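Right after this note come the structures.
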Structure I
Amino acid sequence: MTEPGGFTRSARALLAKFQTFGSANAPEHPAIAVHDPWPGDPACGARLLKSELSFWGAVLPLAPGIFAAEGATAVLRAHLLGFSWLRDLRALGTDNARMRGKNLMAEFLDTPDFLLAARPDIAGARIAAWLGHYEFFADARDDLRARLLARLVTDARTLAGALPAETRDGRALTALKGLIAAAVSFPDHAPFLPRASKFLAQEIEAQILPDGFQVERSPAAHLAALEDLIEIRSLYHAAGAEPPENLTPAIERMATALRALRHPDGGLALFNGTREESSSLIELVLSQAGRPSRAEKFLAHAGLHRLAAGKSVLIADAGAPAGPGLDRFAHAGTLSFEFSAGRERLIVNSGAAPAAGADWRDALRATPAHSTLIIADVSSAELRESGLGRRPTLVTAERHEDAGAHWLDASHDGYQKTFGAIHHRLLYLAANGEDVQGEDKIEAPSPVPFAIRFHLHPSVTASLQQDQAAVLLRLPSGQGWRLRAKGAVIAVEESVYFGQGEPRRAEHVVLTGKRDGPQLVKWGITKVG
């Protein structure tokens with residue numbers, strides 16, 4: 001959502017502030033009730049009562065003055081200032097939860113204005129959250145109501161002046177959601193709706209790929225963008241207004257893509273800043289979107305492939321990372337894969353902690369945290385705070401199916417600049433879903449040291465067999481799988497899993513190749529019994 005000329009944007013924002021100073025009193029209540037449609041997490045709500053904000057792998061103590069403090073990471077501060085955590089207090093539904101929310105809103109209103117709070121996506125999230133929880137937190141007998149409504153009017157006008165937002169990713173949709181919510185709730189802001197509609201149509205065109213995947217290539221960002229678009233469609237419906245023509249088709253395509261990103265347990269595949277998420281939330285999102293009948297086999301433009309056979313599902317990332325400016329969640333996990341046997345996850349990536357400090361955040365973004373090959377302990381992409389530097393640019397993938405069996409033949413050039421090497425990976429899933437075969441090959445001018453990792457879900461136990469030629473993997477159901485390899489040394493090592501609310505101990509199988517050894521490893525994961 002880019003518009004040339006920062007001066008024009010600054011002038012509009014300044015004009016909006018002047019209009020605010022000279023405006024009439026704020027309305028006594030929103031003209032149209034707006035409801036936040038998504039469930040909160042009572043556990044996170046309980047932590048808020050204990051003055052702890054938990055989000056995406058980080059915990060922020062809510063000490064006095066927290067809204068002006070700068071100690072937290074940028075992602076965690078954005079979440080704090082966006083107030084979407086109000087739904088966690090609503091999920092508790094107690095008087096203490098209601099009072100805690102009101103006290104935090106009052107503290108925010110007492111905090112002097114600062115730039116981060118006015119960032120378009122943060123302001124948009126806050127406007128939508130305050131309006132979406134207005135009936136729960138804005139007691140008609142409370143002085144907070146008048147202050148809240150006045151700030152909503154101010155923020156909406158400032159947001160309108162700041163659009164189009166400079167960010168090109170899903171945050172632009174959140175900014176538009178806030179402006180549309182304000183336009184719908186306050187009749188004086190109705191003229192902002194045509195302006196928002198214009199920008200919304202442009203953003204949908206730019207952000208939603210033809211295969212339905214959101215352009216950041218992150219299942220988490222995809223889910224968040226779909227939630228925002230569903231809310232936006234509901235706002236248009238509540239106002240009796242006509243949304244952009246491409247809104248509903250985009251929602252339908254995104255819902256179909258979302259199904260391709262799910263494991264049989266209902267949660268998301270852990271690529272590019274993603275955690276499992278609640279299966280019930282995903283079901284709710286799909287039902288609100290208009291449930292598609294099936295999952296796509298692969299998302300061609302995004303390069304994510306879903307191989308399903310028998311009761312098994314394998315999901316692989318065989319696409320190039322999102323480009324500069326769209327890679328805030330990008331991981332160095334090209335050609336990594338995840339595998340589920342029935343509703344039990346077996347092979348996973350390690351998850352993500354985007355709101356945590358740099359050490360944990362980048363450790364989970366690095367190649368060793370993914371089920372793929374790494375050369376000389378160097379990640380396949382250079383990790384930077386805002387995205388990626390060096391990265392794979394040429395990622396190829398060919399897919400074949402025959403009699404219910406699946407092959408995926410892929411490669412990437414992420415190691416071309418550092419080692420002159422290309423990583424080739426061949427994946428095969430048998431028609432009965434009980435046999436996964438793989439081949440990892442390095443094409444390089446001279447041999448290089450490498451390792452191949454298979455991260456295990458924390459519920460999986462791994463036992464290295466006495467001959468050290470295979471590892472027995474046992475699922476909670478008692479089902480067994482055996483991992484064998486040829487051309488590398490097998491070991492079982494400790495790992496950590498950030499796929500759920502809290503980090504969990506886990507293990508991973510490591511296949512280690514030698515610099516002077518073969519640059520080809522064949523491996524298989526086969527059901528036992």
Structure II
Amino acid sequence: MRKNIQTYFASAAQSVIGVSLGLLLLLNGACTKDFEEINTDPLKFTVASDGSLFNGVIESLVPTGNEQFYIWNEILYKQTQQAALGSEAWGNFSIGTEELWKNYYNTLPAIRELERRLASYPQSAGVNNMKAMVKILLAYKTFKMTDYFGDIPFSEAGFGYLDLEKLYPPYDRQRDIYLSQLQSLEEAAAMINDTAAAVEPFKTFVKFDRLFFGEMLAWKKVANSLRLRYAMRMSEKEPEKAGEIIAAIIQNNEPVLLGYDFTSPVLEAACIWPAISGFENWSLNWSFREHKWLRMGSNMWHQMSSNDNVDGSGIFDPRAYIFFEPNGDNQWVAFPQVPEINTPMPGGVPYGEHRDDPGNFTIKGENCNYSYFNYFVIRDEDFMPIILMTGAEVHYLKAEAYLRGIGVPMDPDMADIEYMNGINSSIEWWSKVAHNSRLPLSGARFDDLLSIPAHLNASSVLNVFGSWNAQNDEEKLRFLYTQRWIDAFRQPSEAYALVRRVALLPREGNPVGHFRLPYPSSESIYNTTNWSDARARQGGDSPDVKIWWCH
């Protein structure tokens with residue numbers, strides 16, 4: 001496999017301190033006697049600390065340019081109908097799948113090395129915290145990969161730098177991956193001690209935590225929140241196991257990310273904040289500026305506006321003003337989700353960097369005929385978060401559990417409370433993000449150039465999507481899924497999972513027929529036998545082949 005050839009021999013991790021060949025030479029027992037100076041590259045580190053490896057793993061959570069361009073913008077936004085694709089001009093999704101594969105399998109050896117080192121350390125509360133943090137990141141990255149591709153190499157992958165016999169690992173079944181990583185998250189949550197003394201090696205290790213900066217309670221909340229997410233995702237296939245996990249978290253009141261505490265906003269989230277972490281989302285604007293074809297689609301528009309008035313008078317959801325902007329004529333016009341052959345193509349240059357200058361902000365180019373993504377959302381590389389999970393999502397997951405009776409007794413009242421908390425926290429969280437957003441070149445803030453009508457808030461959304469407006473439980477579920485889908489606007493991979501899991505989301509045109517990403521072509525060359533076995537076991541390698549948990 002390319003990951004084995006390029007990664008297992010060349011790199012234990014892609015880290016901000018340049019960890020590279022030297023570490024693996026040392027680990028593989030390179031000849032060093034009397035040749036220390038010859039074997040040492042003066043321009044590179046030859047020993048990677050635990051913290052630097054961990055730092056590289058966190059940095060790998062930043063979506064790459066080709067993932068955003070070829071996977072998110074070209075495939076996922078269209079399949080989820082969170083936006084509309086004005087023209088399918090690229091089709092080179094294999095560039096994106098190769099990069100997804102490379103990102104995961106370039107990082108996996110660093111995680112395996114951390115696991116190996118931590119297993120050798122004397123037991124302590126601090127070391128257990130370190131082990132838990134590594135487990136959580138591995139689970140997050142692994143769930144993301146298996147939800148894209150289905151079966152993937154996992155349990156025997158990432159060890160090629162230590163054992164040449166493991167250069168070509170077999171593919172694990174997705175079900176096995178799910179059960180093992182849900183168990184791993186449970187172990188991680190139980191291991192965390194948020195009062196552990198700041199002593200070595202934990203003391204130095206947490207200095208490299210650019211996600212929560214050593215706040216261990218936040219790590220525990222993420223572990224439990226992810227357990228809720230993935231247990232719910234497999235609830236149709238493994239209802240008993242999913243119910244046990246959900247019950248253990250809700251009934252035992254395990255700490256999770258919180259959006260709202262009764263009537264008080266908490267707005268917790270697991271995010272990479274580029275300006276704070278130092279991990280710049282440099283490819284964000286590039287992926288829109290060069291791709292250029294995404295526009296506000298009619299499906300999302302119809303969940304945010306009660307009519308098609310171009311002056312925006314029908315808008316009842318303030319997130320419309322956060323996610324999108326009017327067209328070049330200052331009109332709200334959605335691109336048809338299912339365009340006809342004579343539908344005019346999108347025009348203009350609404351994603352051009354010239355708009356960083358406040359004096360040029362309204363210049364959107366000729367024939368900018370449809371509403372488009374808000375420029376701040378796609379341009380702010382410093383203060384627009386890279387979202388892993390939010391408190392709003394946890395509220396929606398709990399609401400679904402209570403409404404459907406998954407792991408907990410059916411409780412319409414609790415379902416309503418969690419659902420309302422989800423809407424309240426989503427709107428307030430996104431509003432806070434917008435107000436803090438600014439453009440990188442000029443420093444202009446969102447509030448300097450754009451405004452959200454004061455009458456739009458959570459109440460205006462609840463007036464339409466409040467559970468009391470639903471005629472039955474099925475419509476309540478439809479409302480719930482719709483709001484989760486809207487909230488996941490900048491998590492298209494999560495919206496893609498939701499679209500494949502449930503059948504009650506709003507949709508225009510045909511039902512979704514895209515269920516997975518094909519494996520990168522390099523796998524057919526470098527891991528031929530195992531790749532071929534995985535394809536045959538799953539029924540093929542095309543997008544219409546459903547992965548394990550799909551409805």
Structure III
Amino acid sequence: MSEDLSAAKNPKTTPSTLRIGKRYRADRVDANYDTIVIGSGIGGLCSAALLSQLGKKVIVLEQHYTAGGFTHAYERNGYEWDVGVHYIGDMGRKSQGRVLFDYISGGNLKWAEMDSVYDRIILGDERFDFVAGKENFKDELKKHFPQEANAIDKYVELVTATTRYMGAVSQTKAMPKTVAKLMSLLAKNKIPEYALESSYDVLKGLTDNEKLIAVLCGQWGDHGCPPKESVFLMHALIAGHYFNGGFYPVGGASQMAATIIPQIQISGGDVFTYADVKEIIIDRGRAVGVQMADGHCLYAEAVISNAGVVNTFSDLLPATLSEKLGYKQKLDGLATSMSHGGMYLGLRGTAEELQLPKTNLWIYLDEHHDANVAALRKDPSAPLPLVYVSFPSAKDPDFQRRYPGRSTIEIVIGPCDFDSYRKWADKTWGKRGDDYEALKEDLAERMLEALFKQMPHLRGKVDYYEVSTPLSTSHFCRYKQGEAYGLAHHRARFESDWLKPKTSVPGLYLTGQDIISCGVVGALMAGMVTAMSIVGVRGAAVMLKNIKAGLTL
């Protein structure tokens with residue numbers, strides 16, 4: 001163990017105090033609700049808040065100790081980290097995502113802008129900055145690739161054009177089947193063929209410069225598929241999302257759930273934690289409620305699952321019904337996204353004193369993304385193909401008020417082979433044995449070395465750390481393979497027209513990142529589309545009018 005880790009290791013950890021939501025007990029909930037939401041990720045919270053604004057009484061059930069899903073934060077040993085909200089794009093203007101966040105938070109969720117350089121792509125010893133503003137983005141890249149100016153211009157145009165298709169496609173998911181079919185026939189609602197080709201192949205059509213392609217694909221960790229595996233549509237959604245810069249919630253990621261929950265409570269609903277749903281209750285072919293792990297049953301006109309489609313149809317729905325409706329077969333044709341590991345670091349000193357930037361670092365071995373991923377899949381001890389570094393305490397202007405004289409760093413690595421961790425999967429979290437801890441220490445050493453290579457002045461400054469593996473995601477978020485982004489964003493996923501809110505089971509709806517796309521805003525949009533599906537065309541029209549006007553109860 002290095003001196004850095006030895007000095008920082010502290011087994012006497014204190015529990016998290018960031019517990020958003022009410023603790024579930026059977027005597028704390030009502031017998032009947034208009035809608036039950038399983039899971040408190042941003043998709044479920046969005047659906048619940050929107051339905052509440054229309055007078056629906058909604059209960060959200062979260063099995064974790066705190067609400068928020070991948071948007072939750074946790075505190076340990078006097079430090080706080082987010083687990084999935086490293087940055088959000090397009091929050092500095094009245095974008096669809098910003099307007100929707102304003103509405104479901106009652107205007108109480110605030111945003112802080114990151115540095116103009118929101119992402120830094122590092123290939124070996126070379127650095128390439130992504131700068132906010134399309135023209136700035138292009139001008140900066142042209143400094144490194146002056147001979148590729150035309151390709152860079154065409155790239156930004158193509159990304160912008162491709163992202164426009166997704167809005168119309170998303171809305172068709174909320175429409176009745178006949179209406180959706182008619183809408184899908186319109187050219188503006190059809191995803192063009194090139195958009196479902198691999199990111200690498202599409203970019204190869206713009207340039208033969210492999211290094212430029214690798215730089216442009218430098219955010220592939222935001223959706224979990226290296227360039228030759230991802231579809232260009234997903235690449236475009238991510239890249240275009242950040243063209244206007246990156247933003248971070250003031251007060252940290254936990255402010256998302258904290259500001260949305262009061263809007264759910266307006267119509268008598270609420271959000272409960274430690275609320276483990278065992279199964280969806282089916283009566284005469286219709287979803288009518290849920291049975292909790294303690295045997296208690298709750299009933300409602302509609303049930304929304306924000307637990308992911310794999311969990312919904314493999315675990316929550318009766319197996320015979322899932323198979324009868326063909327969901328098991330449909331799931332067999334889709335892959336899950338990559339699993340990941342991470343490291344949460346606490347340091348003494350402010351972000352200014354430690355020279356921590358608001359810029360994210362994407363650290364790669366070189367420009368051969370896919371080959372490096374393949375090498376790690378073959379040998380888990382191979383060099384890490386992707387090391388992502390975020391500095392949440394620098395991004396959040398409220399951090400020093402809450403944690404004076406302290407700073408935090410988060411590191412994410414991927415992909416991780418879940419099979420390498422499977423033998424510890426059935427062991428209790430926090431008590432998986434010395435061999436598991438040794439594996440985590442090895443990961444910690446490798447992640448720290450990647451960080452110190454870029455920021456050598458931080459060596460010896462780590463006060464506290466802990467490491468997460470795919471088992472952490474499996475334990476806290478119920479993703480069986482420790483996957484970060486639900487279903488993999490491959491071509492088959494976007495060609496699966498059954499991935500929409502309304503299921504073949506009357507009364508059962510889906511939401512979250514499996515419905516439209518991964519990411520906070522992708523799940524947020526799914527939450528809106530699901531709420532629209534439940535209230536119908538007229539209700540959806542009222543909902544959209546209220547969102548646009550910012551009208552809340």
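If relative contact order in percent (Cα under 8 Å, 6 or more apart) computes to 24, which of I, II, III did it come from? For relative contact order in percent (Cα under 8 Å, 6 or more apart), the value 24 is produced by structure III.
Here Kirkwood radius over Cα pairs in Å, for residues 64-311 alone is compared for structures I, II, III. The highest value is that of III. For the set I, II, III, ranking by Kirkwood radius over Cα pairs in Å, for residues 168-399 alone places III highest.
Read the figures in this text as sums done on the coordinates, not as results from a lab. Predicted, not measured: the structure shown is a model, and the values here were computed from it.
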